[in-house]
Structures are given as structure tokens and as C-alpha cells.
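In what follows, structures are represented as C-alpha cells.
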Structure 1
């Protein structure tokens, strides 16, 4: 069922606030909870709420402040205030974008960007590819959780999640490094992203086994 609040391609804004955050990505239709506390990002959130509720998530490219070329816009779908002056928001991914020019600083101290959307018009429609081997992905994920000391009691529910949601959610929440996160974000299609994701999970499992691990028995 279509989300009645979904944005059409023609309605995507010419400008929006930008939130640079290392090792954090967003993908279309995935959700990202954020804890907002810096004054400039409190101002950014207020600005987004006052307009179309869109915020562009993007990773810094390095410590000099340069930004990656590609990010993803998210729409604020939940919002609450805390007694100590923070905002707790959740973004739902809308579409990826490229930076068409250098961001500028808005009056509130946050960055404002003119996004280029044209390369990602297809992001507005769900990817219905079905050739992802879900069982292999889930089995590798199970091994990854075990090696990382993470617990999960919802494996049956995970097996029922649609392919796009499964891949997008894991890409967003798994603690990969910045370059790996960016590769997932920039993958052209869901099948490409699923292949990269499975490779990252499998690599992490094998690396965590240590030098004495036989790769043929490490699953």
C-alpha cells in the first residue's frame, strides 16, 4: 500500500538542510532514528519541520570536512522533545541525491544544499527484485550477530521481511565503516546492494574468527 505522505519527483525541493554524519547512511524507505542536541542541528530540525520535513543525510569524506558526493534525503515521520532540550526524530528515506554545488551555511549554523535528484528518480518506486537469496543472507546475518556479540529473538520475523526492507535496514543499522556504508548507499540497484551487503557480513564473520579459522568451516 502506498504511503499517502510520499513525495513525487516533481515535488522534491530545490534546497534542503544537510546533516553530515560519519558512518551513518539512509536509504529509500528505510528508517533512521536520530538524537538531535547540537544547537545548529536543533535549528536544522526546526527549519525542516517548518517546510517539507526533509533533511539530507550525507557522510563526511574525510576529517577536512569535505563531503561525499552522494547522500539520501529523509522525511521526518516522528518527532518528540525531551526535558533536557533534545529532539528525538525518525527519518524515512525518500531518495538519494548528488551534491550539485558546495553547501552553504544557513542562518542557524547548519548547512543548506541544492541537491541534484535526476540520477535517482527510480528511488521513489520500491525495487521489487526477488532474486536475492534470502536464506543465505539470513544465515550469514545470524553468524554475524553471533560473532559481534549481538542478540536477536526475531529471526522468523526477519525471514518474512521484504527483500528491499531487509537489505536497506541492515545497510543502515550494521556498524560498517564509512567507506563500506558509502558503497552500500551508492549501489545502483537492490541486487547490487544485496551482493555488497552479503560480502561485508561474510567478511566480518571470517575476520572475527581470527587467524586460526578455516574459511570453509566459518559460517
Structure 2
């Protein structure tokens, strides 16, 4: 038997909900019944349903079963930007300036984010992204070397870690936070702004299945505007 993927089953169930076969609030068949219907393992159905729940389309409760949400919630998705394209979209010429490249023991906070063992080493990078030679953004990044071994040989003076990772190491999910904070001495020097200037910050960790790949903070100069789609 050629078992269908959880993605295929997810889309089949999504279509049945969209067509009205299961109306808002309706109780859906259980995992075992769906597994029999789609001729697949129950774990495959579980992954499909979990994905639909994360998308806000269904609601799952232990002992109460799975129901179509009364008012489906569309989740906003944030695409990781390619900073080179951001800069080039303004008409400026892009260039990465690598300030720091070191392999050291990850601090406790970084190790926790990347799910590293105590005393594990990680790649630490600091890069200024330039637009026509002027600072556009400052990036402080840590990389799980086991999750991206090829990065040690990557020409990061020519291609930023942002671009290399997006092209070479896929990610399945991530956590993103948006904050604002005053520039400290490090950010002030990197971005050529006064200490205390208000900076827009993207704090992001990405992973592939159960392997955490990278965590970083991206500091933008004052006045930066973030554009996204929902």
C-alpha cells in the first residue's frame, strides 16, 4: 500500500471542510475512522489534523473529539525576508560586512533556544547589512553547527548568513518576536546611530522538524517600516 502523506490528507480534509461536508461546529470522524478511510497510519492523520488545528481551521479536545471551528481563524504568516532583496528593492546596492565569525561555547540562553547540550559550541556571527555602503541593519546570529554543517565553509564575507541559510537549510517552523529598544554601544557603532536611538528589532529562532537551526536578532536603524501579508 502506498500511504498518502500527511500533507495530502490535510489538504483533502481542508477541501471537505471548505465544501461544507463538515459544517462549522460539526464533529468530525475520529482519527481511527479517518485512517481507515484514507488507508494510512493513524499517526499520519494525527499530523494532518494537528496542522489544520495550527491553521485555526479545526479545534481538538481530548475526549471531546475534533470539531470544525465555528469561526475559522486565519493565522498570519511571516515570511523570513532576504535582506539583500529588501535593500535592492529600495534601489540601493547591497553588501554584507562580516564583523565577527567565531565558534565558541554557546551562552546558556542561546543553548536553550537551540536545544544544545551544556557546553556545546555554536557558530556566532555578527554582520552589518549595507545599502550603498551605509548601515541598513545589524544582525547578531547563532547557528547550530550540527544542523547546518556546510555553513563553516560558506563565503559569508560575500553571501550573508541570512541568504545562505535561507537557500541551503530549509526550515519548517519558527518563533518571531518584534520589539523596540534603545541602541547600546554595540548597535550604535554598527549602525552609526546615537546611543539610545530607538531601534526596531526582529528576534527570531527557526527549526527544521525537531532540530533547531539558528537564532538571531536583527536591529534596524530608526525609521524602518516592516511590511508583511496576512
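Comparing 1, 2, where is Rg/Rh (Cα atoms, Kirkwood Rh), for residues 43-90 alone highest? Display every interim value, and only then the final one.
Details: 1: 1.06; 2: 1.28.
With respect to Rg/Rh (Cα atoms, Kirkwood Rh), for residues 43-90 alone, the highest-scoring structure among 1, 2 is 2.
Structures compared: 1, 2; top value of FRET efficiency 1/(1 + (r/R0)^6) of positions 99 and 147 (r between Cβ atoms, R0 = 41 Å, to 0.05), i.e. the largest, recorded for 2. Which structure, out of 1, 2, was helix-only ellipticity at 222 nm (-39500 (n - 2.57) for each DSSP H run of 4 or more, over all residues; to 500) derived from, given a value of -10000? Among 1, 2, the structure yielding -10000 for helix-only ellipticity at 222 nm (-39500 (n - 2.57) for each DSSP H run of 4 or more, over all residues; to 500) is 1.
To test your reading of the models, identify which of 1, 2 gives 154 for volume of the Cα convex hull per residue in Å³, for residues 51-178 alone when calculated. The value was obtained from structure 2.
When Rg/Rh (Cα atoms, Kirkwood Rh) is worked out for each of 1, 2, structure 2 gives the greatest result. When relative contact order in percent (Cα under 8 Å, 6 or more apart) is computed across structures 1, 2, the figure 15 traces back to 2.
Source structure of the calculated read-out (FRET efficiency 1/(1 + (r/R0)^6) of positions 83 and 163 (r between Cβ atoms, R0 = 41 Å, to 0.05), 0.50) within 1, 2: 1.
Coordinate-derived values only; no laboratory data. Remember, predicted model here, so these are calculated numbers, not experimental data. Cβ atoms are built from the backbone, for glycine too; each structure is taken alone.
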